[in-house]
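Structures follow.
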Structure 1
Amino acid sequence: MIKIITNRNCVYQTAYHVIWCPKYRKCILEKDIAEYINVLLDEICIANKWVVLAKEIQPDHIHIFLSVPPTIALCDVVKVLKGVTARRLYQQFPHLYKTLWGGHLWSPSYYVGTAGNVSEETIKNYIERSYHVTKRR
């Protein structure tokens, strides 16, 4: 169950599944690099007050499931996650420059999926009932 979060101007219950890959889908996220990026992702999310619900570092891609306030565009969240991790990984592991020529660690694309506690059908029914109740007044 995804926790309901309250701040001074909204109540939200968001959950985003984000996946991204190293450039050329290289299997570089192993051993020390995987451990480092695991800790780094937690640090970035804590600093930005984003809640990590789950994450998994695979050799050729990263899965992160997180909750972000609705006032923040998810594309900006991904930009921060990919940008900070790339910069810090290159600093910590300079040999990555040789593996990934051109200075780009991550592929430019990513996947985002949303998850919720209610189905699409439940939401549609709620909206339709709400419309009919308002119309009767």
Structure 2
Amino acid sequence: MAFPSREIYERFIYSLPAAYPEIRSSSLNLYTNSPTTCFVKGSIIFQDGSELRVFEYIDMSDGELLSYSYTFFQGEKQIRWYDPQPHPENSELAQTFPHHFHEDPDIKHNRKPAPGISFTSLNLPTLISDYKEFIGLIKNGRN
């Protein structure tokens, strides 16, 4: 899905709990930074108490993310985070360069490709889908 207008994206983020039953609440807010840029900051709390902390810096005139950070927590423990920091030395990440995520074991250095994460499309639907899959793996003892 291409990145929408500011108005459509704002409606989307404010309606997340109604659109996704796995979301208990959301504190995401869109803040205008300039005539063409804005920030999205806050958290999504899932029904199991897990949290997704979101930061996006968006250039609405170009319809692209300039920067982002997405981090999943269970309690105070970071269990996965996504970032676009380039790691050209890691050929495993080439298919989604520079987008990737970190997870255990050795969360700081264990990087994996992040399909569906982009600078030019909505990432939250992918993140919510990833959460459902990832939490299922954790609950079944596979991670």
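Derivation of every value follows stated rules applied to the coordinates shown; laboratory data play no part. Since we're looking at a predicted model, the values are computed, not measured. Cβ atoms are built from the backbone, for glycine too; each structure is taken alone.
Numbers below:
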| read-out | value |
| --- | --- |
| Source structure (of 1, 2) for P(r) over Cα pairs in 10 Å bins from 0, in percent, for residues 43-90 alone, computed value 23, 38, 30, 9 | 2 |
| Relative contact order in percent (Cα under 8 Å, 6 or more apart) from the coordinates reads 34; which among 1, 2 | 1 |
| If Cα extents along the principal axes in Å is computed and equals 68, 29, 23, the structure in 1, 2 | 1 |
| Read-out helix-only ellipticity at 222 nm (-39500 (n - 2.57) for each DSSP H run of 4 or more, over all residues; to 500), computed value -6000, structure in 1, 2 | 2 |
| Computed 14.9 for mean count of other Cβ atoms within 10 Å over residues 3-10 - originating structure among 1, 2 | 2 |
| Highest-scoring label, criterion being distance in nm of label points 7 Å out along Cα→Cβ at positions 59 and 99, among 1, 2 | 2 |
| Comparison of 1, 2 by distance in nm of label points 7 Å out along Cα→Cβ at positions 27 and 67 - largest value held by | 1 |
| Computed 2.8 for distance in nm of label points 7 Å out along Cα→Cβ at positions 35 and 107 - originating structure among 1, 2 | 1 |
